[in-house]
Structure I
Amino acid sequence: MKKILALIFLISSFAHAQYTVNATMSPTIDTDWVILYKIEGASQRFIQNSKIKIDTISVQGKKQALGSFSFTLPENTKIGSYRITYNLENAGFVDFIFNKEDVSFGFNPKYANQTVTFTTSKENMVYKSYLDKNSKAQETLDSIQVAALQSPDLNLKKKYKKALNKVNEIQKNYLEASNGMYVQPFIKASLRNNPPEILETPEKYMSNMIDTFFDNIDFNNETLLNSSFLTSRITDYVFYINYSEDKETQQNLFKKSVDTVLSKINNVTYKKDVIEFLVTQFETSMNLELIDYLFETHYNKLPANLQDKKFKEGKKALFAAEIGRIAPDFSWKEDGKVLTLSKLKDAENYLLIFWSTTCSHCLHEIPLVYKYLKENKKVKVIAFSLEKDAFGWNSYKKTLPNWHHVLGLNKWQNKTARTYNIVSTPSYFILDANKKIIAKPELLKDVKQFFTEK
């Protein structure tokens, strides 16, 4: 009997020593798997994956596919913010809080954040309810402010005050309801610092928005640090709140907003993560000026043991041959002399072409380039030929006199070709007299257009 009781106790203990995360999605998506991550700073750590099970249900007499999946979490799973990713190409995901309780929810994968509904987990139910009500109340308040800006003659002061009281009431109620809960720091940080009265001009409105954006956010709070909350707010502030149609002004706004964000972060590990996150964001728009600014002004000033040399070198190599950069240097032998790209002084512009005698398209196009630029004394061509050996190149280069000819052995594995990220031939780079890359034409017609318009 004692053994049976002990076994029952053991089974019972095991049953309560783990937690489940169950979810359903409708409609289904074209993938079989979902991935669970734990959010840590501005990055995420893989936890496990799960296969999506497809069922067919009847909704108002019509058959509808329903996807479901689940995760089993051990008792020692850390409390915190988690993310389920279900569409890697389009960055589809759902975030939730885990605080030692089962979690269940449903969502439409096309509009996950707007449609997610939690049916189990007090933490997530309270927070989602708050977000829905606060968002609606804030939207009403903002619409009154916008209406006042558009029609200054309207008397909307009382309406604004009523809407503001509603926002504050929701905040007060949910702060009380979340007392002692893990989600309370999110609720505290979500409240906008709304002005007590309607602001009279768009300039004052935007100024207030920018100046008070982070007033209710504690950048030292561990709960916020280990979630997507801060990263989301940083993204809004840097890329959406501070905006100008003028390119130069926008660059200055980017720098100012980056400085503001990073000045608020005391945790150097998190600061490193945020800088790397911002670098990758500016990478998508090829904003080399801001990437350089982030490295030179902020990343390089982090403690040496925190800096990721591989990350820095990778980004440096990735953008080494982009427009605005000084062309990566290389040397070659020509007529018994050693020439170096950076030291050439025989033209106002240079056309650097990566080509190959084994490329049929090159053999058609290179003679056309030669014919087009033959009489142009202001442009010098540097023909960098990617070859396995020098045999064909030695004879072919004689048909292209007055060009600089460079032999690049090892073809695609050639060190210079890799530095310039060459993946096809011919590849064109137009340089100024100082060897700065000023254009990267894709086709010969683009090369012609550049020099015709110049």
Structure II
Amino acid sequence: MKSTVEQLSPTRVKINVEVPFDELKPNFDRAYRKIAQQVRIPGFRPGKAPARVLESRIGRAPVLDEVVNEVIPQKYLEAVQAGDVRALGQPEIEVTKLEDREVLEFTAEVDVRPEITLPDFSGISVSVDDVELTDEEVDEQLDQLRARFGTLTGVERPAENGDFTSIDLSASVDGKEVEEASTTGLSYEIGSGQLVEGIDEAIIGAQAGETKTFTTKLVAGEFAGREAEVSVTVQSVKQRELPEADDEFAQLASEFDTLDELKADLRERLGRVKKMQQGVQARDKVLDSLLETVEVPVPEKVVEGEVENRKHDAVHPFDHDEAKLAQALEAEGKTLEEFNTEVRAESEKAVRTQLLLDTIADAEEISVNDGELTERIIYQAQRFGMSPDEYVNRAQQSGQLSAIYADVRRGKALASVVRRATVTDSAGAEIDLEELFGKEEEADAPAEETQVTEKAAASTDQ
């Protein structure tokens, strides 16, 4: 077999392949055996008819078709490996010459990873927000903890913001009842924002047993984007009573003996969260800086595939009805054209990010060990509410295990860049992110690094 690679653009090549028939004898043998099993020829058992008898009965063309269909994928992969082609996606194959008993020639056009020139990572400099922690934020954390131990008590007064209510809901559009918007005995916390827009204003001030009506735009279902008249009946009103913030509560809610010890622990925990957020901001800004300074040609067909995937995910909740999606977007104050423009921009950035991080990972010779892969699988399984075993089985069935591996590798590649970049706070003081991203010489990424790179890796999923 002979093959050559022709560069059509920075992101696309044409592979020319020439295969002499001398190399195809094993393929012809398999083709004859397969066809012999499918054709009944008097005097021969299934699969035992000689090649010359088969050809005299069915002709040469079916045998050639079988051989060509088997050979092209095999020889394409051989040509890709021989030419060190970093192919992306499926090739467009065209048979250019087929001379029976002589030669098979075909071409394969395919998108490829472009050559990317990487900068000196130590020259990257970004500024992030300061880690500021106030007493009010600690008190808010304490109040959230007290709420977990609070009790609900019925009250004989109009509903107020923050109250818990039991409500009945019904809705109609142009006089037609919306079944999926009707329910009874629904527990709802006023001000939580978990139901349709306008419901809080309707409920506040209502007594138990009172019915209110209001108009709102539905955001999902058959009537997404349409104005609906909603009726809400308040069945009961309860307020949450919080336990006193004292030493007794600290002993009830934690391992600490005093409230001061509990608040100190909350302050320390909140500080770690803010430090993690600072690390996430540093990672995102370093990535943005890379994308701004490094030229990353994007394969158009790969971008188109990403666009289609994102559009499919967006329209799926609306039974793949684009008109319903448009109505839902309108309810959010956005047009379908604006949505498509955003999807295109996001898709291009996702593809550029993936290509850039893959190039960095190759240059840095980054690998992923079993522990890191397992950590990502557990994280993803928790996100989707399933066991790790179930998640792995689904990933295997859908061929996504290699994508998970690639995502972890990209996250590590980005972390390796962040470790070498200069990260400062608003005052210009350099920030040490070693606790989150680890030292550059460490071979294995710590758990913190995997967590802080999770968002970046997820954003490059293809």
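Computed from the coordinates by the stated procedures, all read-outs in this text should not be read as laboratory data. On a predicted model such as this, the values are computed, not experimentally measured, just so you know. Cβ atoms are built from the backbone, for glycine too; each structure is taken alone.
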Task: Of the structures I, II, the one that -12500 was derived from, the read-out being helix-only ellipticity at 222 nm (-39500 (n - 2.57) for each DSSP H run of 4 or more, over all residues; to 500) - done: I
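Of the structures labelled I, II, which one yields 19.3, 56 when Rg and Dmax of the Cα atoms in Å, for residues 262-349 alone is computed from its coordinates? Mind dumping the intermediate values first?
Details: I: 17.7, 59; II: 19.3, 56.
Clearly, the read-out refers to II.
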Task: If P(r) over Cα pairs in 10 Å bins from 0, in percent is computed and equals 4, 13, 16, 20, 20, 13, 7, 5, 3, 0, the structure in I, II - done: II
- [ ] Taking 15 as the value of relative contact order in percent (Cα under 8 Å, 6 or more apart) derived from one of the structures shown (I, II), identify that structure.
- [x] II
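Consider the structures I, II: one of them gives 0.50 for FRET efficiency 1/(1 + (r/R0)^6) of positions 206 and 246 (r between Cβ atoms, R0 = 35 Å, to 0.05) as calculated from the coordinates. Say which. Provide the component values of the computation, followed by the final result.
Details: I: 1.00; II: 0.50.
Source structure for this number: II.
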- [ ] Using Rg/Rh (Cα atoms, Kirkwood Rh), for residues 38-165 alone as the calculated read-out, with 1.50 as its value, let me know the right label among I, II.
- [x] II
